[in-house]
Structure P
Amino acid sequence: MANPRIPYRFSNEGPALSPPSAGNILVHLVVNVEHWEFDAPMPRTIITPPHGKETVPDVPNFSWVDYGMRAGLPRIIEAITSRGLTASTSFNAGVIKAYPRAAEAMHDAKWEFIGHGVHQKSLNHAGAEEEVIKTSLDMIQSFTGVRPRGWLGPGLRESHTTPENLKAAGIDYVFDWVVDDLPNWMTTANGPLLSVPYNLELNDSIIYAVEKHSSNEMLQRVQSTVELFVREAAKRPRVLTLGLHPHLIGVPHRFGSFEKMLDLLMKTPGVCFMQAHDIADWYISQVPVPKP
């Protein structure tokens, strides 16, 4: 089998699915809210280090993401809440102490908190994996009163045993396996785990930080995706996920494009905005947990 966790099949040949009553294109806004440690190498850079030598502290690259937490995030929250929409936050638990106002604002907005590690370090490099997962979930539960059901790995990175560790920690669904426009059941040694769609090509980190496209590129991709999904969703529902980062989509020269994305989606027939647990529960209600 090419994929060791998810059996291969055509996306349009999976189980028959009735769409939610609200619509057949399930839009999931995922705002990645991260804690980049000041005294550690930066997870990603916008300015390369002089002479190719990494420095700590890395003030300009730390400031890049810190700007997003100060100026970009409140713009994003306002744009979403003022339109009566909902979102999920892929959330480094370290944000609770490092950026308490950000954590409070998203909790007040009733966003779903998705586990995303403690700091923005891939599980391969963050220390004992089981402990990082448990600590991050415990911290979020202590803050929100709700234990996260979902997980998005920092950088979408996993070890060979991450799905087992997530399942053991009580996680119901994961976003790292970006293989389909619909959920799929994954196999783990600890029982099935649901893979919920995420997206690399409708992700501002890929579009702007990696591929370095112009400001309207993400809007153009959303427009093209919607055109296709309107056709496809007439036969089978589709999940459309936008991966967002405050220091990327929240900057002034891109923010107008983000608002246009929201308005385009809102006026598209069949679109409904959902949080992660809504999508997972909708799928599970029709495709129950596989029996051993």
Structure Q
Amino acid sequence: MSNIISLILLSLLLINAPLGATEYVIPSDYSDSVVGKMHYVRVKRGQHLYEIAKNYDIGRNLVINSNPGLDPNNPPEGSIAVIPALHILPDAPRTGIVLNLIELRLYYYPPGQNVVHTYPVSIGKVGWETPLGVTKIASKAYKPSWNPPESIKQEFIKAGDPPPSVVPGGDPRNPLGNHALRLGFDHGAFLLHGVAPTMRYTIGSRVSHGCIRLYPEDVEQLYNSVPQGTEVRVIDQSMKVGKSGKHIYLQVSEPIQEVTHYRRPTMSEAMNELRYKSGPGAHINEYAVELVIRKADGIPHIVGYTK
């Protein structure tokens, strides 16, 4: 009987699963820091996982981690894709923009509203790291032109694909897309921007030269809602603990590419953080914690509960 009920519930989830919203109401209890939900999507003929991920505002790396048994480019028709549109808010002030690099995710807290907007991003690859620290949105540009610096030109030339000196705004080949928000880091050298249409399924990976890339629809929302001067906090938080009702969640992320400063959290560090965030009387499953640390898949997992 329990199997039948489970199948019915799964069918309802598959039928009624909405496209993933980027706006979530923040729990009124500040200690509750989990928003969103898990989705289970039946793959249609010819559909790839990156397309499904985009529909739910999930990035490339996360959808691969969530579906280790499926070929992301050619999943079997009728197979079930796991879409973890479930997010633990970063341990940072809930104001302005918070960008968690290792998680490949951006959080925006509109002033005066009890909501958070969250989007997957791509960040700088090894050797072209996106900087950490606190800055602000220095300026915004609609249909910006792309003027590749000499260092980037040389990289393209070595790959046999020399770029033009300038790609005008609005050109479909423009890697900045149609919307850009310039950060205050390094005299404005780093941007939050969209992508050319051919690059949309790279979101959620480390591929840029330091800029932060978003799906075109996401960066347009940010462009229209984020005022110039908004604070931007760039962090690198590999372990996050969250609570939703009685459930306690743990999320551990690791870099897509090897970086020298990364160190996976220890069991002791995770347990200390879980006990601190969960409060007295919480029950933590140490075996579940160990599994989450070992997998480091960037997905929130239930590891305990409160009484």
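Points to keep in mind about this one:
- Which entry (P, Q) yields the derived value 2.1 for distance in nm of label points 7 Å out along Cα→Cβ at positions 61 and 253: P
- If distance in nm of label points 7 Å out along Cα→Cβ at positions 53 and 277 is computed and equals 2.3, the structure in P, Q: Q
- Test item: helix-only ellipticity at 222 nm (-39500 (n - 2.57) for each DSSP H run of 4 or more, over all residues; to 500) calculated as -10000, pick one of P, Q: P
- Among P, Q, structure where relative contact order in percent (Cα under 8 Å, 6 or more apart) as derived comes to 19: Q
- Structure responsible for 0.45, with FRET efficiency 1/(1 + (r/R0)^6) of positions 101 and 213 (r between Cβ atoms, R0 = 30 Å, to 0.05) calculated and labels P, Q on offer: P
- Mean projected area of the Cα convex hull in nm² from the coordinates reads 17.7; which among P, Q: Q
Here, each number is a calculation from the coordinates, and none is a lab measurement. For clarity, every value in this text was computed on a predicted model and none was experimentally measured. Cβ atoms are built from the backbone, for glycine too; each structure is taken alone.
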